[in-house]
Structure P
Amino acid sequence: MSVQPVRNADLIVINGRVLTMDSTRPTAEAVAVVDGLIAAVGDNATVEALRGPDTKIIDARGGSVVPGFIEAHMHLFSGAAELAHLQLAGVHGLDALREAVLAYAAARPNQRMLVGQGADYTILGGERVTRHHLDAILPDRAFIMAAPDHHTYWANTKALEMADVLHGRELTPGNEIVMGDDGLAEGELRENEAFNPVLKLAGEERVRLGLSTGGEPDPVPEGDERAGDRAIMRRGLDWCARHGITSIQNMDGNFYQLELLSEVQAEGDLICRVQIPFHYKNFMTPDALDKASVMAERYDGDWLSSGLVKMFYDGVLDSWTAVMIEPYADRPDWVGEPLFSPEEFKRIATEIDRRGLQIAVHSIGDGATRAVLDGYEAAAKVNGKRDSRHRVEHVELTTASDIQRFVDLGVIASMQPPHPPGAMSFPLEPTVSRIGRQRWPYAYPTRTLIEAGAHVVFASDWPVAPIDPIEGMQAAMLRKPWAEDMPDQSVSLHQALAGYTVEGAYAEFKEDRKGQLKPGYFGDLVVLSADIEATDPAVLHQVRPVTTICGGRVSYQA
C-alpha cells in the first residue's frame, strides 16, 4: 500500500485495474486524490478508508485506470478550428469528392472560403489533383483542401485568383507553387509560404499564426473576436479531454496562444495542462529568441508553460520537401531543400541551447535528422553538455549510424504511431515508393530506437492524424513491416502506454510529478471502459475513456 497521511479524499476511483507506470508498484485497485494531487494508491479497502461525506466516488467497474495521456506533439488552436471544416479522410474518387464538397458548400451558402481537411495524396487514385478537378466540382466559389500532413494544399481557380497566386509568386527555398505548362498555377501548393495567402481568405489566420509566422495578431483582437478565439481553444481542450488527454505539448506557438489560455484558465476552464513553444522561423534573426526567453520566464506553471523553441528543418516525403541524404527513389535528381543550411542550424541551435531552452525540430528525411543531430552535438560542444532533452520531431527516416546518436546525445525521438503508411489511415503509396526499399529498414524506426535505449515519446500531430491516444497505441502495437525481410517496428502494450505517459512527462522535465500514478503526483488519470491488458489489440480502439480527471477535477465524463 502506497499512502501519505491525508484528510478525507476529494475524489476516489475504486474497482479499477490500475496501471500506475510506477515500477515500485505497477498495479493497484484504487486511487485517491486530495487537493489535486494523488494521495493514495492501493487496494479498495485501504483507499476507501479516506472516503468522507463529500468525497466523489468513481467506480471503474473493472476497467483500466491509467495516468492521464500526454499528447507530446499536436496543434491545439488550428486543430480546434479545423473541427468545423469539411473532413475528407476516407473519401476516394472524384465522384465521392464531388458529393462531399457540394453537400458542405450547400450548408454554408455565405462562407467566403470553403476548406477541406485530410485529402489523401492519392484521393484521385494515380492522378494528381489540379485546380481543374476542383473547378469541375465547384467553379464559382473559393475552395481549398489540405493533405493530412498539412504540408500540401490544393486550390481551385477561384481561390488562386482571390489570393493573387494564379500567376505564381516568388517564394523562399522549400516552398513551391506548382506551375503548369500554360504559365499558371496548377493548384498544388507546397508548404506554408505557398498556401498561406489562400488560407488567409478563410479568415482563420490567427489560428495558424503560431505555425505560419510565429508572430502576433495585428491588430490584437478584442471583444467578440477575442471571445471567439477563446471559444475555439475551449473546443480543442474539450476534444482532448474527451480522448483522455490531460497534458498537451503544443508544437506551434506565440504569445497570443498563451494569453488566450491564460484567460481560459482565469475563467476556470483550463482542463488540460498546456505547453506552448516559441516558433523560430528561417526568416528570423537570433535576437528574436529574446521573445522565447520572455515566454519561458512569464509562463512556467504546472498548468501553462513555455520554455520550448519549435523549428522546421524540412517538409514531408509525399511532396518531396523532406531532406534526404541520397536522392528520392522516384526522383533521382532531388534530395529536397532544407529550410536552414546545416551551418545556420548549428548556430541557432547553439544560441537556443545557451539560453537554457529546449529545442524541438520537425525533421522527416534522414538528411534532416542528421543535420538536426549535428546541430545538437555542436551546441553541446560550445555550451557544455547538460540535460537539455532536445527533440527530433517525427524521425520518419534515419540511418543506422544516427540511431545510436539519439542515445549518446540524450536526444528525444518524438514519434507518431498513426503516421507510418499502413499503420492506421495513411495509405502505403506514394510514400513507400518515394522512400525506396533500401531505406525501409530505418523508416519510422520506433522499436529500433527504443531498443537502442533512446527516449521515444508518442503523439498524434493532431490534426494531421486522429488525436485518439488509444488508436495511436493500437497502431504502434499492430504495425506490420512493409516486407517480410524488414525489421519489426511494433511495440508492446506497456511500451505504447509509456510513450503516452512516462516518456511524455520526461520530455517536459516533469517526470517527478506526472506520467505515473503515485502519491505526490498530479491527480491526472483516465478511467477506461475495459481492461486494456485483457483486450485483444485488434479491438483496442473499442476501449474508450469513460472519465478523464485532470488535477483531481473531472474534465470529461462519458
Structure Q
Amino acid sequence: MKMIKNILSIIVLSSAFLSAQTTYFVDDVIGDDVNNGIQKNTPFKSITRINQLILKPGDSVLFRRGGKWVGNLSPKGSGSKNKHIVLGAYGNGAAPVLNANGIISEGENTSYTIKLFNQEYIEIRDLQIRNFNSHESPRKLVLKYNDAYVNTPKMGIYIQGEDCGTLNDIYLTNLEICFVNGDMSTKNNGGVFVEITWNKEVSKRVKSNFNGLYTEGCYIHDVDRTGWSNRSVWDRRSLHSTWGETLANGEKHNWYPSENIFFRNNKFEKAGANALIVRVAKAPLIEYNLFTHNGIKGSGNASFPFNCDGARFQYNEACYTYYNTADDSWDGKKDVDAGGFDSDWNCKNTVIQYNYSHHNGHGGVLICCNGANKTSFNDGTLIRYNVFENNSHHIIRNSGTTTNTQIYNNTFFAGKEQDSVQLVYHKNWNGYPKNTFYANNIFYSLGEGNHFEFTKSKDFTFIANTYFGDIKYSPSDSKKQIGNPLFKNAMPSRLHWKSYLRFLLKKHSPEINTGIWLENHVKEDFLGSPIHGKPDRGAFESDFAN
C-alpha cells in the first residue's frame, strides 16, 4: 500500500511539473544560451535560443530592461484562454529593444522583428520594437518610385494566420514600435501587419479569422509605410450578397470577418502614409487614439476602415496629416488623401463620432466608394458630434457612389487662414453620392472664398444647419440659420486637445434647442452631456434653455 501511495505521489508531482508555468529570462550581458534560462541569474542570451523553445500556456519570455537584441523572434506555441503566453520585460530602466535590422529570416520573403504564425492567446508587451536597415535609405525613402532603389518590405510585428480556423486573443500592450524603414509601395508593411492567408491548393483551405486583436497603450511612430494594417483573403462580397453567392465580378462571396478588434489609447505619429487601416472586420472599435503628423512621405488619410461592418471611431484626435506635393512625395505624385478620418469603400454602417479632426493637409473626413468596381459600396455611414477645425482644401469629401450617409450635429470651423476651402465637396469617382443627409451642423467660415461644391451630385438634403460667414453657394435648407452661433471663443486654437472647448455655445446662442431630432439620434454630445428634447446645433449640447 505504501508503495502504491508513493507511485501516486510521483505521478501527481510529475503532472504538476509538466503543467507548471515557466518564466524564461533573457539578458544580453550576463546571459548564456547554455543556461536553463529560468532564473534571473541564469538567463538565456539570444533570440535564437528563444526560437528553439516550445512555449506552453502560461509561460513567459522576459527580456532585461536596458538590453538590446538583433534578429527575428518567432516564438513557438500558443497559450490558452486563461493562461496567455507573455513576451515582455523585467527589471528596471528603458524598455528592451528588439531590432531585426532588416534581416530576413530563412524561408521568409520579408523582414520582421517578431512573428506569430497560427498562434493564439499571446501578449506582447513593454518592449521597444524596431526594424531599421541602415544600409537602406535612412528615415527618408527615395523620391521617385521608378528609381532603381526601393526599400525591402519590413514589419515590426507580423501576425499571420493560414487555414487555421479562428485564432483568439492577441494583445499588443504598452509597446513602442518605431524606426521601420519599409517599402512605401505597399500598405502591407510597417509597424504592425496582420493577415489571413490560404494554401495554394483549394482543397486545403480552411475558413479563417481572428477573434480578439487588442492594441492598447502603444506608441507607433517613424514607420513605413503604415502604422498598423491588416488584410484577409476571405474578403469577397457585395452590398447584399450572402455566403457562396456568385458576385457581379464572377467571384464567390466568402467574406469572413475578424471580430473583437480594439484600438485604445495609442499614439500614431510620422507614419510614411496611413497610420491605421482596418480591413475585413466586424464592429472594430477605435477609441481614445491620437493620430498626429502622419502621411509624411506619401498620400494617405490618418485612419480608415475598408470592407468592414459597423466600424466605430470615437474619442480620437487626428491632426497635422501632411500634404505632399509632387516634389515632397516618395513617388513624385502629389497627394490625393491627407485627411483625418475616412469611411472607405465596401463598408457598411461606419460610425465616426466624438472625434477632433484639425489642421490636416487635405480634408477633415472622407466617405468614398469607387463606382467603377462591380461589387463596391459604402452604405450607411454616420458622422456625428465631431469637431472639424482648420482642415485644408476641404472639410467633408463625399466621393463616388456612396449611399445613405448621415452627417449631423458636427461643428465645422474654417478660420481666417483657410481660404477657398470646400466646406462640403461631393466628388465624382465614377459616380456620385446618393441620399446624403446633413442636419444640425454648424458651418463657421472666416476665410475668403470658402464654399460648397456639389459638382453634378444632386441627391442630398440639408435641414436645420447654420451657415455663418462669407460662404459661397450654400445649399437650400428649410431651417437655415445664418447668424453668429456665438461660440465661447472663435479665436485661433492653441496646439492641444482641449482647444475644442472654444466651440461651446454661449448662453444666448441662437443654436440652442433649434436642431431637429433624428430617428437614430444619440443621447449624448461630444463631451458626454445628455441631450434632452430638441437638440442644439453643433457638437455641444448647452445647459442653457431658451
Among P, Q, structure where FRET efficiency 1/(1 + (r/R0)^6) of positions 128 and 360 (r between Cβ atoms, R0 = 30 Å, to 0.05) as derived comes to 0.40: P
Test item: helix-only ellipticity at 222 nm (-39500 (n - 2.57) for each DSSP H run of 4 or more, over all residues; to 500) calculated as -9000, pick one of P, Q: P
Per distance in nm of label points 7 Å out along Cα→Cβ at positions 192 and 536, the highest-valued of structures P, Q: P
Entry that produces 47, 25, 24 once semi-axes √(5λ) of the Cα gyration tensor in Å is calculated, selected from P, Q: Q
Which of P, Q leads on relative contact order in percent (Cα under 8 Å, 6 or more apart), largest value: P
Which of P, Q leads on mean count of other Cβ atoms within 10 Å over residues 432-439, largest value: Q
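Computed from the coordinates by the stated procedures, all read-outs in this text should not be read as laboratory data. Computed from a predicted model, the values in this text were never measured in an experiment. Cβ atoms are built from the backbone, for glycine too; each structure is taken alone.
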